[in-house]
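In what follows, structures are represented as structure tokens.
What follows is calculated from the coordinates using simple rules that are stated; it is not laboratory data. This is a predicted model, so every value here is computed, not measured. Cβ atoms are built from the backbone, for glycine too; each structure is taken alone.
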Structure P
Amino acid sequence: MSSAPYYFIRYTWIDRVDVERLAGDLVSSFEVTALREPESNLSIVEKAKFPVKADTLRVYLSPTKALLFQKEKKSFTQRDLRLRENIFSVYPRSRSTPFPWGFMPEPRFEVQST
């Protein structure tokens with residue numbers, strides 16, 4: 001098993017996620033923060049607007065992709081798994097394009113025993 005922290009990106013391809021609504025749905029179970037970023041030249045599509053945190057798993061939500069990551073490698077908790085499942089259902093793709101390149105396999109991770 002890799003010693004690197006979990007890092008994975010999920011995509012929507014064409015659809016855009018209403019990140020404000022998604023953040024509102026997640027706030028009852030996870031820590032959700034609205035970012036107040038100064039204006040920049042980045043497209044609004046690429047800006048991550050809402051960081052979400054479970055126990056060890058964090059997610060940056062943007063309209064077309066979600067970045068799932070850990071700051072340090074730890075076993076996922078049940079709460080981490082629920083956040084991961086929520087994100088996978090909203091962002092169903094594991095590559096940035098429907099074409100057969102850019103595939104990124106999900107890294108292996110451990111789950112805490114209950």
Structure Q
Amino acid sequence: MKVLLDGCVWRGAASVLTAAGHEVEAVVDWPRDPGDKEILSSAFEASQVIVTIDKDFGELAVVHRLSHRGIVRLVGFSASQQGTAAAEALAKYAAELSGGAIVTVERHRVRVRPADTD
């Protein structure tokens with residue numbers, strides 16, 4: 001799966017995701033952080049799932065109805081746990097994410113918001 005790591009996600013998560021077979025790009029490697037709207041747009045155009053800890057992407061997708069290819073939001077994980085949590089979510093919810101779902105991953109629960117179909 002093609003993945004874009006938001007700038008707030010630990011950079012080391014990229015190596016965990018790459019080892020799991022994902023094609024990973026990280027916003028921290030860009031010349032500058034263009035802001036959430038541009039990150040969401042870039043990920044959509046590149047067919048990338050965004051991995052973030054930021055709830056603003058969900059708001060952009062749901063409230064403002066901006067297009068995306070799937071979002072994984074990690075809640076309550078230490079930096080060193082983010083890669084593993086993201087890899088597990090990408091593996092378990094690949095079909096939902098491919099359909100544009102928003103997957104919120106917490107330590108003891110996962111919420112999946114399917115893509116709007118209207």
Of structures P, Q, which gives -10000 when helix-only ellipticity at 222 nm (-39500 (n - 2.57) for each DSSP H run of 4 or more, over all residues; to 500) is computed from the coordinates?
-> Q
Assign the value 2.6, calculated as distance in nm of label points 7 Å out along Cα→Cβ at positions 51 and 75, to the correct structure from P, Q.
-> P
Value 35 of relative contact order in percent (Cα under 8 Å, 6 or more apart) was derived from the coordinates of, among P, Q, structure P
Consider the structures P, Q: one of them gives 8.0 for mean projected area of the Cα convex hull in nm² as calculated from the coordinates. Say which.
-> P
